[in-house]
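Every read-out reported here was derived from the displayed coordinates using simple, explicitly stated rules and does not represent laboratory data. Just so it is clear, the structure is predicted and the values come from calculations on it, not from any experiment. Cβ atoms are built from the backbone, for glycine too; each structure is taken alone.
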Structure I
Amino acid sequence: MARPQEFNTAEALHKALGVFWRKGYEGTSMADLLLAMGLSKSSLYGTFGGKRELFIAAFDAYREDRARDMHRILAQGLARGAIETFFRMIIDDASSEEFSCGCMSINQAVEMAPRDPEIRARVVEDFQTIESDLARTIKRGHADGSVKSTKGSQELAQLLLLAFPGLQVMVRAGCDKTWLDNALSLLLSNLD
């Protein structure tokens, strides 16, 4: 008879996510995961499968959390302010320990997506979700008067989506906060 599970699966997954987020998939060893999660090999393999399955589960959990946060932020208040809040969050998150590793989807767009179709599909889906949410918010901004640009919502969303990974990279590269704020103001002026 199998022994009952003696650990919290969601908590263990969160700990694995932290390791993958900091070190990337290739840089993370099974020893790193076992240590962080406090599990034996048999518990890890029995619950999550191998390293790849654990990574995908952790990455999917991250993606769901971040998409939920984005939906919530973009739905609040006037559209122009919501979009600014969303992008300012990127700059502000860089100073927090939890998000100092940047956006995991952007990290994986560089690390694994070029050679792994399953990860690439997830990254592309994330970009499509961001673009759709931004387009919907910009359309709302046209209606509420907070987005004054005469450009179409889809066109503006594509521009903002293109800037999203660039801003992530500049934050991770350690660019000065004043420079980042100025660059963001210039980007958002496309909505005015």
Structure II
Amino acid sequence: MTRYFLINKPFDMLSQFTREVPEHRVLGDLHEFPADVYPVGRLDRDSEGLLILTNDKRLNEALLHPSRKHPRSYWVQVEGVPTEEALNELRKGVNIRIKGKLHHCAPAIPRLLTQAESQSIPDRDPPVRFRKSIPDTWMELQLTEGKNRQVRRMCAAVGFPVLRLRRVAIEVLRLSDIGEGAVREVTKDWLLPKIGL
């Protein structure tokens, strides 16, 4: 029987079930998942937000293959206030290094968050470092590819280092669909249309 779970991955948790050292926090700390369930894609240990877990092996290929170019959206807190020039660079696609090789990113769709959106984001534990002399800004960045630490590298490439990163959407599936808890089990019929499958 196929099972599908949405999780809101906290900061400082690995997107896996195996602890590499005893103090690591892993997905199994959130919920008692079936033994054959695994994450589709991943979020870095220092990233938060929407992750799908399933035992449906076809979903991984269908969702993550580069030819799919499915949109995923991130809310990113950056150091400084992004300029229109920086946003235009992101719209055109920037060059980043992946494993020592130059990669030209596909065009992204950036937008600055409204004050109401920024205020709706829960505080992180531990909090992000705060510096009185440097403002920070929340923006949304929508990508259609998923290279290692791509959002962080793209923002750094245009001069605005990332302080905090939350994945808020995959296609039309939203982090808010999880509800109050960190884990929600959903049906195949509910999930697949939301992720364009």
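Data for the structure
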| quantity | calculated |
| --- | --- |
| Distance in nm of label points 7 Å out along Cα→Cβ at positions 22 and 118 derived as 2.6 - corresponding label from I, II | I |
| helix-only ellipticity at 222 nm (-39500 (n - 2.57) for each DSSP H run of 4 or more, over all residues; to 500) derived as -24500 - corresponding label from I, II | I |
| Which entry (I, II) yields the derived value 2.6 for distance in nm of label points 7 Å out along Cα→Cβ at positions 46 and 102 | II |
| Origin of the value 16.9, 55, where Rg and Dmax of the Cα atoms in Å was derived from one of I, II | II |
| Source structure (of I, II) for FRET efficiency 1/(1 + (r/R0)^6) of positions 70 and 134 (r between Cβ atoms, R0 = 30 Å, to 0.05), computed value 1.00 | I |
| Identity of the structure behind 30 (criterion: relative contact order in percent (Cα under 8 Å, 6 or more apart), calculated), options I, II | II |
